[in-house]
Structure P
Amino acid sequence: MFNLLSRATDGIYEGIAIGGDSYPGTTLLDHLLRFQANPNIKLMVSLGEIGGQQEYDIVQAKQNNQLTKPLIMLVPGTSAKIFPWEVQFGHAGAKAGKAEESAQAKNQALKNAGIIVPDSFEQLEPTIKSAFNQLIEQGMIASNAQPLLSIPPTIPLDYKEAIKQNLIRKPTNFTTTISCDTGDEPTYLNTPISKLIEQNSGIGDIISLLWFKKQLPKEITKFIELSIILCADHGPAVSGAHNSIVTARAGKDIISSLCSGLLTIGPRFGGAIDDAARYFKQACDNNTPPEQFIDHMKQQGILIPGIGHRVKSIRNPDKRVELLKQYTTQHFSKTPYLNYALKVEHLTTQKAENLILNVDGCLAVCFLDTITSSNQFTTTEIDEIITIGYLNALFALSRSIGLIGHILDQKRLNAELYRHPTDDILYL
């Protein structure tokens, strides 16, 4: 009854009296008369029972104006008539022995006396609600009255279920925004890997999702793949490959040998791409004349990153540079950074033929033209890409392919421990 009353009155019981079974020595009418005499009670709700005559005493009291307050009352047990024998409802003795003791007869008598009688127990709640709202409209009960009885607490959602529904999370030590492996299949930026396979996604598409957190257009993902192909290897003589080969020949495993080669990446080997992008972007964005840029770098004692090659020259161009320039000019309408770098190269090669725009510098400026002309990135995002090392990461990823190739090659050849020849060392 309390739950039902709570739903009907939004948990507010103030001014409502509930009557039910009578205590020994008292009758249901005694309770109602006591409620009638209480000025704080504005509405009475009671349940009767089949058998006996107490409900008829209430009918009589109502007719004699002893009960003037709104009274909602129902005698449950209307189903007793479908049984061929007397059925007990409620406590011992609660059964109808005569027709006038049935629920139907009592409910009709209560209704005839002016008592509010719901059509069924199911209608008791809306009946209470309707009477309650009428009293509020009449100003008999305050609508902002505080509940006198608390609603039974709702059982909280199970922790595991709440986690599953993403309603809560526990404090974590790691945050990731690029991939997830907690579902039915791993996802890259919320894209299931099965869908990526169906779409024939390439390594450029995967890098765009996991590195840039965007599904970049094909001309950019193809540029990424082109860069990987062009930078995958540069022979066994460069420092990274040399270190990996020596480490592999010392009997170390693939991972150790790979790390040995990757650790040589720096300003003089592959690690100049980020610096080249920063310097060329700053000079180009500031409309610094190429001559002034070269003079400024010289005054600072800084070699221009991306300019110069030990072997290649203006007469012996680097094919990788030519391929990068060709792709960029064909697929992007504006190439301000490449154009600026080529103006710098035109001046530096007048001083020395090998001061060309090398593959590091060309990759840097072409990459800048790629991302700035694509309208896929904000200025802040572009600055972040250059600052936190995307380009050096691209070189490291690319060159790892070649380094692993050299490592596997040495292991297939069963190459012996490397010792540098003494005649190639100047002992002082």
Structure Q
Amino acid sequence: MRIWMHGIFVALLSGALWGGIWHLVLSMGLILTTGASLTLQVGPSVAAGAAIGVVAAVMRRPRGSRLHHIAGITLTIMLMCGVAFGDPFDPQGLVAAWQSGLVLVIAAVVIWISVIRTIADMPPERLIRYTAEKAYLRLIWGLGLMMFVLIVAIPFYVMVMTSLKSQQSLLLNPLDFSVDASGGASVLFRSYIELFTEYDFLTLLMNSALVSVITVLITLLFSIPGAYAVAKLRFPGRQWLSGSVLLIYLIPAIILVIPLYAVFSQLGLRNSLLGLCIVYPATTIPVALYMLRGYFAGLPSELDDAGLMDGLSRIQIITRIAMPLSTPAIATVALYVFMIAWNEFLFAFMFLDDVKLFTLSRGIVSLDSSEVPRQHLMAASVIATLPVLTLFLWFERFLVSGLTAGSVKG
């Protein structure tokens, strides 16, 4: 008898895993927000989650009703408190009662939702192989997505909270990432204010923005016609060029930086932003060419033929037909190139000596010293992250809205 193909076993396993995972996550969140030294006891949540999984599998109907969800969440709270003989998150009473109570309610809600989303309408009896594998895939997908979000969210949370704290509070309890806003905005954002007033951080932002924008413009200027030529035109060496366009990435950047350092020193381009504006496009044009080539190749050739019959030149076909239809791909390449130039460190570290010419990544490294408080370094990291994050969110909406823009001519 294959136990793993029974609905009860899948529900019990899903509940136990979700109970333990959510207990760890919320306990860590409670520790980070309060600074209390809580003991991680996942046993009650694992047992309660397993029981809830079995109950949810047996009582499948009516799954969509509000009363059904309220009853399941209430039962989860009762089971967690009953198995733990009290508060499962703070048995020693180290944090405020409302904080542990809020975390308990959140835990019950997310455990219940996670369990019912995993088991869906799975029957408690023996399952066919397809249904069992589908349930396990939902469980693996949910746990994987959660781990990915945590890997991204926890460092960002710690970075933001550290940037809002004072040096005294960090020395008093380094694990306390709660924020005291009683001093007002000037005290809360002191690290950010001092970055711009004492460390000339605005110059770093302007340098990085200038280099990144110029890199994007130069990359698109060369990669768009190059990708169109490789995708649509026929010329000697086309297949070789198409297949070898990414060969530059087989050469490590650390090998290129030494000869470039010597050449740029003799040309007077080493300690200048112009040197970076030359090096960065040389490294981004191949990948941009590769990305745009596939998109241009997918455009119907009939559009090019119609443009040629209307008397358009190849440049006009690119600007009036290919580029409007390829707006999502061009926006994606622009964002990718901008992120490369914005975060690049090796060439900026080797080529730039003047503090007034430092880019953001180079300037943040210069702040990493015993003379600069840690909260200032975290504030600088937050400022460096926000522009890219904002651009990504904005470009995401732009990409979705531009998928069919210009594809139909009335």
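Below, the figures for the structure above:
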{"quantity": "Parent structure of the calculated result -0.96, given that log10 I(q)/I(0) by the Debye sum over Cα atoms at q = 0.15 Å⁻¹, for residues 157-340 alone is the read-out and P, Q the choices", "calculated": "Q"}
{"quantity": "Origin of the derived value 21.2 (mean count of other Cβ atoms within 10 Å over residues 285-292; candidates P, Q)", "calculated": "Q"}
{"quantity": "log10 I(q)/I(0) by the Debye sum over Cα atoms at q = 0.11 Å⁻¹ derived as -1.03 - corresponding label from P, Q", "calculated": "Q"}
{"quantity": "For distance in nm of label points 7 Å out along Cα→Cβ at positions 325 and 365 computed as 0.9, the structure of P, Q it came from", "calculated": "P"}
{"quantity": "Highest-scoring label, criterion being FRET efficiency 1/(1 + (r/R0)^6) of positions 45 and 373 (r between Cβ atoms, R0 = 35 Å, to 0.05), among P, Q", "calculated": "Q"}
{"quantity": "Of the structures P, Q, the one that -23500 was derived from, the read-out being helix-only ellipticity at 222 nm (-39500 (n - 2.57) for each DSSP H run of 4 or more, over all residues; to 500)", "calculated": "Q"}
{"quantity": "Structure with the greatest value (metric relative contact order in percent (Cα under 8 Å, 6 or more apart), set P, Q)", "calculated": "Q"}
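Each reported figure results from applying straightforward, stated rules to the coordinates on display, with no laboratory input. It should be emphasised that the depicted structure is a prediction, and the values quoted were computed from it without experimental measurement. Cβ atoms are built from the backbone, for glycine too; each structure is taken alone.
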